[in-house]
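Take a look at the structures below.
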Structure P
Amino acid sequence: MTGVQTCALPISTLKSLAHIAIIFIDSHTPSPMPSPLLLGCIADDFTGATDLANNLVRAGMRVVQTIGVPSVPLSAEVDAVVVALKSRTIAPDDAVNQSLQALQWLQAQGVSQIYFKYCSTFDSTAQGNIGPVTEALMQALETDFTIATPAFPDNGRTVFKGYLFVGDVLLNESGMQHHPLTPMTDANLVRVMQAQCKSKVGLLSYKTIAQGTPAIEKEIAHLQQQGIRIAIVDAVSNDDLMRLGPALKGMPLVTAGSGVAIGLPQNFGLSPTPKASVLPPATGLQAVISGSCSQATNRQVAHFKASGRPAFLIDPLHLKGGWQDLVNDALEWAQSHVASGPVLVYSTATPESVQSVQSQLGVEAAGHLVEQTLAAIARGLVQIGVQQLVVAGGETSGACVQALGIEQLQIGPQIDPGVPWCHAHTPLGGVHITLKSGNFGTDDFFTKAFTFLSQQT
């Protein structure tokens, strides 16, 4: 959620996914929700939306996640809903329009607060879409102030003096400067946000955050007096986010990564529950589909291969003459290995390799070919008996979910921060699936995910 560094551009449309729901939703019962909806979230990416839903669930909220804007009201007894869009890298006007449509639907459900969720690496182009969407939502909500922070300390994303760190390095030294879609070359979020906004952007500094909620509230009022409408917020620990949370009570719009979510449920009288989301017992074969080209995913692919497990590389240059033959080759290969343990099918590559492919095929063509191929392979894997599937990369996840015809996802236990196992019913049968943002997860994520699942179900 996600910074998802991928080999591909977003799939042009996911209209067929518009009614997908995560956890609880009944599209056949257009009755109003039995209780007020507390928090309405708009996410600009599929895996990022799951990341946010995961944090809200862990903090005590009952959550629904939809992909696209549903055409019917919610009928489930929940506290929050996350509407997942694929708006991160599309034209700013389109991102704004989709976000406003999501807002209108959420308002119709009676939400009391809106949360615009973006990536913990602040993924955006020079034009947006974080800034334009934020300002459009502010105008629609008739609010003159909001905060912005991608801080997610559990995943090594911290903000200090307005600068975003990924682990121990600045954002522009983390590999994100090579992102094929949203290269991040400046770690100063005040500058990045100001370049995308007409509104004045300021900073809510770590010194104020450390003093606690009353000081934060006082500084927010001071910033507003200075004409600042959007404040980047420093946060280097979960304690910072918990101190920030109460200061956001009643704020019509909050914009952030998923980290801020841990401090919001307390504003509604909710607290973390020891009850974990229980999934059905895991059965069937195991496989990994990896389309992300982030540094983290490259390390995960390398770790999987170094462990001696079988891996099949999808070379985009071999797709120029048609992708179906390569899909058949991959599935034939998988069928000969998967009975012995998890297999990996991947297009993950270095930034240099990605740029070379894009220069030969074109960015959009290369992206479409790869996602189409990986999605077809995912469907084929499930058809041959794979019922435990790890998918890496936001765009890859969207394509695979579409290909599998998934209509519901039940969020289960968290493997690594921001990455839960889920269970879905598909036309091909039940499947356990995890959708991993490219930059999330430890190096051994691909190898440990299945062991973790077996221990939880």
Structure Q
Amino acid sequence: MSGNVNKGIIIAGMQSSSGKTAVTSLVLAAMHKRGLSFQPFKIGPDYIDPGYHLHYSAKNSVNLDPWIMGQDHVVQTARQLTKNSLGVAEGVMGLFDGSDPETDVGSTMEIARWLGWQILLVVPCQNAGRSITASIQGFVREAGGAKHFIGIILNQAKSESHVEYLRKACKSLEIPFLGALSEIPALSWPERYLGLQPGLEQKLPEPELLAELAEKHLELNLIYNNFSFPNTAKNDEVQINQQFRKRIAVAQDEAFHFYYYVNLEWLRQKGAEVVPFSPLKDRQIPENVDGLILGGGFPEVFAEEMSANKSMLDSLKTSVESGLPCYAECGGLMVMAEGLKLLSGKSFPMAGIVPGFVEMTKQLQHFGYCKVESPNFGEIRGHEFHYSHWTDESKQANLWEVTRHSTGASRREGYRTSNLHASYVHLYFPQASSLIRKIFNLFPDEREGGVDWLIF
């Protein structure tokens, strides 16, 4: 496995909340400190974990989503970005968890098979004894043998003595023991909903500290010995050399930061200058822009602050109602509504562009992959994840019919006008290229038909 031309490692977990992001951050911080050449990735439709990757590696993390992107584009992306570096990909959920309960489809394991990258398995062991070895052996067998693994890292051990006990127990395994983490305050990050709280909302420990922790607790040299890569860091990220013909304002602050890195780079490739602004702190949207994007995030956390910035809300309303092309996704839809009602019962006025209110809910409303069929734009794939609902959806939704990938259930969703696209569905712009190009009148696809993928 280590002889692959395009090589990398996949940091996978036995289950959700096993500590994948913590271990990935430790490894990235240590690599960055040593000056090694690497490229971080995140498997699946995740926005939060890549923020941790960026903080601890100083490199933008690129998503590898098997269902939205497909095998060819996943492999192409990984190969292009690891020509001169090691790929470090954080998995999603448990190693074998995907869109199909009977196969590896949509799982971290599927990506590992596509790329031929070995797996570093993170094993939660808070209440474990020797029995943990049986669980690990089961994972090894299900994956097809020890050849698929670099080794294991135990996480959430209760004490150093617990670590030593488990280290001895793991001597019988076919795969190497590469370290263990007991409860370390610097890695005790708060969670929200089904994942970590975004790094932008907290003061994360400095990369230097995590690099030191990695050197202390992980067998880094045993990991590195599986690979050969340059000691001098090279920049493998997307380089855009483009004359911009459009200026698109993109909301980017603590409340709006759910963006695929590739989405913004795709916009630049299509001739759009990305102009960041803060709906929370700025008084109005940037001047002389040709379009507006409000992505996802957690606007409910900042509802009072957002509502108090009346000048910005007025600017949004005036701009959109005057005809400025606008793409609002999930959190963006929430702010475009007349108001936002929190679980506390408090309601806060918002921009008032989309009719009705958005109400926060205790239960998850829609979660997972979905698709829409459009006679104009073909099949568009995306995903939803939200603890809120739009009160007027049943009577005002006019954008498209959304079909759940897991159940086949459909509903009418989203709101549109001649220049506004507002929806709960998160899109990967290269896969939804025809739609996004139409909204902002961007450069046309060079090929007739097919998918307008980002070229690395």
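Here are the numbers for this structure:
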item: At a computed 1.6 (distance in nm of label points 7 Å out along Cα→Cβ at positions 169 and 257), which of P, Q; result: P
item: Comparison of P, Q by distance in nm of label points 7 Å out along Cα→Cβ at positions 153 and 441 - largest value held by; result: Q
item: Structures P, Q, by FRET efficiency 1/(1 + (r/R0)^6) of positions 137 and 313 (r between Cβ atoms, R0 = 35 Å, to 0.05): label with the highest value; result: P
item: Per Rg/Rh (Cα atoms, Kirkwood Rh), the highest-valued of structures P, Q; result: Q
item: Label whose coordinates, when helix-only ellipticity at 222 nm (-39500 (n - 2.57) for each DSSP H run of 4 or more, over all residues; to 500) is calculated, return -11000 (choices P, Q); result: P
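Read-outs throughout are calculated quantities, based only on the coordinates presented, and are distinct from any laboratory measurement. All figures in this text were calculated on a predicted structure; none of them were measured in a lab. Cβ atoms are built from the backbone, for glycine too; each structure is taken alone.
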